[in-house]
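Before anything else, here is the set of structures, which you'll find just below.
Throughout, read-outs are computed from the coordinates displayed, never taken from laboratory work. Note that the structure is a prediction, hence the values are computed from the model and not measured. Cβ atoms are built from the backbone, for glycine too; each structure is taken alone.
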Structure P
Amino acid sequence: MTTNQQELKNDPYRLAIVAAERLRAALAIHGLAIPSLRGSHPARDVPFVELGGCSAEAAEALASVLEKAAER
């Protein structure tokens with residue numbers, strides 16, 4: 001484990017930000033976006049990502065992607 005990975009593991013806020021960025025990138029692969037997606041301050045020292053709201057169209061598209069992934 002590199003120093004950066006160790007630092008990240010010990011910083012729940014930064015870990016939440018990285019997780020949100022990773023999710024944003026994964027959604028973008030499918031042409032999806034959740035504008036209010038963001039890393040947030042930890043809840044009881046657990047990294048916390050706020051998904052927030054999105055359009056009904058984005059929610060339907062996300063549901064479709066997840067359903068297809070579950071079929072595999």
Structure Q
Amino acid sequence: MLDKIQNKISQLQAGKKLILGTGIKTDDMQKVLALCESLQSEGEIRIVNKHVNPKVANQLDTILIEKV
């Protein structure tokens with residue numbers, strides 16, 4: 001699954017945004033966040049917004065990223 005997400009991010013054009021979260025299990029969201037933070041540190045993407053589920057404390061719901 002992380003390979004699929006990384007491929008989607010690689011195919012994005014510069015300046016385009018992508019919302020990650022739909023269809024991703026809550027257990028896997030931490031892995032997706034770690035991948036996004038890694039790509040951000042490499043300068044490939046920028047994390048625009050992290051939306052936390054208001055019903056469950058500190059449970060990440062969606063991540064909005066932008067290709068740099």
From the coordinates of one of P, Q, log10 I(q)/I(0) by the Debye sum over Cα atoms at q = 0.19 Å⁻¹ came out at -0.69; that one is structure Q
Given a value of -12000 for helix-only ellipticity at 222 nm (-39500 (n - 2.57) for each DSSP H run of 4 or more, over all residues; to 500), point me to the structure among P, Q it was derived from.
-> Q
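Among the shown structures P, Q, from which was the value 28 of relative contact order in percent (Cα under 8 Å, 6 or more apart) calculated? The partial results should precede the final answer.
On the way: P: 28; Q: 41.
It was calculated from structure P.
Work out which structure the value 1.6 belongs to, where distance in nm of label points 7 Å out along Cα→Cβ at positions 34 and 58 was derived from one of P, Q.
Value 1.6 for distance in nm of label points 7 Å out along Cα→Cβ at positions 34 and 58 corresponds to Q out of P, Q.
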